[in-house]
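Next up: some structures, all given as structure tokens.
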Structure P
Amino acid sequence: MSVILAGLLFVCAAADSRPVPTVVLPAREGNTAVALRADPRIAFVLELGGEVLAGVADREFFARLAAGEGNRIGPMLSRDELMVRERVCPDLDPRPPLLRVGGYELLRAPPALRRAAERAGRALAVPGDGVLARPYRAWPEAKQTSAADPAVAGLVARVDAERWFATMAELASFPRNSYGSGIHAAHDWILARFAEAGLQTSSHAFLLSVPGCPGSPLLGNPIGIKPGGSRAGEWIVVGAHYDSRNHSACDGAVQPRPGANDNASGCAGVIELARVFQGVRTDRSLVFACFSGEEQGLRGSSAWVQTLIDSEQLGRVRHMINLDMIGHAIDDRLETRVETSAEHAGWLPVYGAAAALYAPSLTVYLQSSTAAYSDHWPFLQRGVPAVFTWENGASIYPHWHRTTDLPSNMLRARELAGGILRMDTAVLAELAGIWGLFDDGFEGP
């Protein structure tokens with residue numbers, strides 16, 4: 001996980017920007033942004049997935065909310081000074097957060113600084129209704145019912161969470177900082193797993209050049225292609241980064257980080273999806289990629305996108321799914337975040353519906369705002385629909401970018417990653433156009 005879209009706005013009753021007391025509430029019926037902003041006693045409201053931040057203009061009402069079960073008091077804030085960021089951004093903005101709400105961090109910033117941070121991809125933009133992320137069940141599309149497709153269900157059943165976990169743990173055993181020799185061994189190991197899954201393999205090479213870091217090592221992005229049928233020239237890309245972060249952006253040998261969750265979990269997810277689709281006939285081609293140099297600022301994925309542009313192949317990419325930190329959940333709700341830019345927000349309920357049908361154990365939050373903190377961003381910048389599927393933010397994982405980012409410290413890893421991969425499998429089946437039959441004769445359980 002590396003260290004993203006127009007101004008942060010709040011629909012509110014108060015016309016001024018004076019600080020008011022705030023309360024953090026669990027997001028539930030009556031506590032949503034839609035319900036609260038209609039109350040004249042509420043100055044502003046911000047919905048962040050599982051929690052809601054409310055600025056309260058009425059003292060008596062504030063006292064009542066503050067005393068509510070499960071509620072907690074926040075700082076004095078004005079709506080104009082709030083900036084929302086992910087935990088992945090402190091490298092660029094070292095200030096500690098005022099508080100964490102729903103897996104996000106909130107800071108104070110003058111409006112001009114906040115807008116600049118959003119343009120630079122260092123902060124998240126919130127739509128005018130104050131809803132950054134809401135549960136899929138609150139989307140209008142969630143009320144539409146549909147039946148599971150037997151062919152898709154059979155494909156989804158091929159996701160093996162135990163196999164994913166073993167793959168993740170083995171990848172995490174490689175030292176994978178971008179300035180060390182171990183990353184080359186990891187690169188070759190990933191290519192071997194792609195070949196075992198029946199993919200056509202190659203390596204995309206690029207020079208990692210980072211200001212302030214010594215040298216420009218030659219790195220590789222392992223690529224595996226499963227050719228399609230009638231629309232083989234159209235690609236669906238599944239990607240994740242495989243490098244991990246040491247003590248500094250220039251890596252080296254100081255305080256090595258295993259990077260089990262960040263991001264052996266995501267690259268192992270790419271490998272697992274390649275295995276799931278092995279022997280499956282599709283109309284479109286599937287391209288599986290694990291990127292390096294992500295921890296230095298999305299270098300590997302950006303370099304590959306630029307190569308696609310230079311070779312006039314970017315137009316082949318119809319959709320991109322990104323996996324980064326998919327292995328930690330704080331409780332059995334298995335909170336999962338699905339995000340993209342506002343331009344491509346129409347894809348969000350597609351993922352929500354896939355989870356509802358094929359991975360119902362997940363609690364899915366849909367976010368129509370995203371930032372440059374993972375490898376979907378270079379695709380979005382070039383107009384390619386790209387969706388980021390992951391756990392409920394880096395803030396929930398206490399071992400992020402630490403020496404303790406080990407498989408043993410990832411809570412509910414199999415349950416969460418298995419659900420995310422089942423959701424993504426169902427979406428990929430629709431995007432790639434499965435034929436309903438498998439080349440090896442397998443038709444599901």
Structure Q
Amino acid sequence: MNYQPILANFGITQLNQMQEASIKAISSGSDVMLISPTGSGKTLAFLLPILANLQPDKNYVQVLIIVPSRELAIQIEKVFKQMGTAFKVNCFYGGHSVRTEENSLTEPPAVLIGTPGRLGHHLRTKSLDLRKVHTLILDEFDKSLEFGFKEDMDFIIGMCKVLKQRVLTSATALDDVPSFVGYDKGVTLNYTQEDKELESALVSKFMRVQGDDKLEALMLLLGKIGSKPTIVFCNHREAVNRISEQLAVHKIAHGFYHGGLEQIDREKTLIKLRNGSVHFLITTDLAARGLDIPEIEYVVHYQLPATEDVLIHRNGRTARMNAAGTAYYLLDLEDTLPRFISDTPTEEPLPKEFVMPEPMAWKTLYIAAGKKDKINKMDIVGMLLQKGNLKKDELGKIEVLDKSAYVAIKANKIQKTLQLVQTEKIKGRKIKMEIAS
């Protein structure tokens with residue numbers, strides 16, 4: 001199958017070695033277990049080969065993709081739609097309208113992506129039929145078990161009566177696959193041990209907190225890092241909120257992310273990270289994998305990872321695809337590094353004084369309309385260039401969602417641009433616009 005037209009939609013000219021091997025293995029019809037680092041391109045690696053087995057004239061779900069989080073579900077749906085095929089895809093997850101999902105099943109999708117809890121709900125209410133699914137993909141399968149979805153997954157997979165192929169993916173090796181999955185003697189592709197260049201690209205350092213104010217120590221470290229893409233990992237959302245409040249006091253642009261936030265707020269944070277409006281992300285391990293975020297230069301362990309798997313996924317956010325990256329461990333006086341940290345981080349002293357990071361070059365404009373209002377990127381570009389007096393290089397990344405859109409605009413231009421377009425219409429409609437907070 002010629003994948004070049006699809007790859008062109010992603011600005012890719014060729015697949016990497018892992019993707020080629022995965023396509024070959026999945027296309028053979030065998031069960032496949034793919035272990036590959038975060039950011040290596042696993043989503044395309046399993047979506048491309050399933051296209052050959054999708055039949056356009058079938059009115060039932062043919063491929064089921066089970067994921068542990070709504071963020072991952074949304075990301076996979078986005079990638080599938082970007083592939084530009086004629087096949088219908090739907091995405092089911094908690095926090096999404098059940099009624100909307102039920103309505104979408106009146107014409108079942110060829111590919112259905114969902115979290116175990118929501119898929120189980122639709123099966124129990126008999127709004128969903130999976131009896132003819134031939135391909136099952138369990139993405140970040142180990143995380144689904146960790147989140148306690150085992151009972152739901154057992155029930156869901158049991159409803160797939162004619163499964164011919166199972167594909168399991170993760171960034172860490174799976175020690176044991178439960179029998180209910182039906183995975184037996186499949187092909188294993190492990191790219192975590194072979195990617196030595198990736199390992200050597202990660203530099204590990206630790207800083208010892210002097211005194212009892214770890215938050216102050218983090219501020220000193222972030223001042224040293226400056227305005228470079230950085231993720232600060234915490235074990236608890238309370239720590240995330242505390243750090244965010246401190247950054248807000250200093251008027252430092254940042255995003256924060258954890259499970260206690262509304263879905264739209266989490267999505268907005270990731271959009272601002274992708275478009276360069278923020279470079280600091282403060283988060284729990286929810287952002288350690290399964291999210292569409294750009295290359296990160298620094299990972300800061302504000303609180304130490306609880307397990308080796310957590311460490312792997314956190315550090316996997318940097319030094320991706322052979323790019324260099326640095327992981328910092330911020331240690332209290334009594335802290336010791338866990339034994340599962342195999343490399344030996346070098347000690348680096350904390351700076352003596354806080355240096356304010358440079359302000360961000362971009363800010364984000366929020367537009368209260370999206371795809372469901374028939375608005376696309378070109379509508380937005382035309383309005384901002386013509387009515388907002390922007391030049392092309394003053395306009396950055398644009399993301400259009402179902403009911404909203406977000407546009408990166410040069411920070412020194414956004415206020416004036418907003419004044420100029422405040423009363424403008426898009427597609428004949430007056431639409432609310434404001435600088436995204």
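Laboratory data are not the source of any read-out in this text; all were calculated from the coordinates shown. Remember, it's a predicted structure, so these values are computed and weren't measured experimentally. Cβ atoms are built from the backbone, for glycine too; each structure is taken alone.
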Parent structure of the calculated result 1.00, given that FRET efficiency 1/(1 + (r/R0)^6) of positions 42 and 130 (r between Cβ atoms, R0 = 25 Å, to 0.05) is the read-out and P, Q the choices:
P
When FRET efficiency 1/(1 + (r/R0)^6) of positions 66 and 242 (r between Cβ atoms, R0 = 41 Å, to 0.05) is calculated, the result is 0.35; to which of the structures P, Q does this value belong?
P
Which structure, out of P, Q, was FRET efficiency 1/(1 + (r/R0)^6) of positions 18 and 274 (r between Cβ atoms, R0 = 41 Å, to 0.05) calculated from, if the result is 0.95?
Q
If you rank structures P, Q by distance in nm of label points 7 Å out along Cα→Cβ at positions 106 and 282, the highest one is Q
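Of structures P, Q, which gives 2.2 when distance in nm of label points 7 Å out along Cα→Cβ at positions 82 and 394 is computed from the coordinates? Please list the in-between numbers first.
On the way: P: 2.2; Q: 2.8.
Traced to structure P.
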A value of 18.8, 56 was computed for Rg and Dmax of the Cα atoms in Å, for residues 114-369 alone; which of P, Q is the source structure?
P
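Taking volume of the Cα convex hull per residue in Å³ as the criterion, which structure among P, Q has the greatest value?
Evaluating volume of the Cα convex hull per residue in Å³ on every structure, the highest lands on Q.
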Tell me which of P, Q gives 2.2 when you compute distance in nm of label points 7 Å out along Cα→Cβ at positions 74 and 418.
Q
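Out of P, Q, which structure matches 13.2 when mean count of other Cβ atoms within 10 Å over residues 50-57 is calculated?
On the way: P: 23.8; Q: 13.2.
Of the structures listed, the value fits Q.
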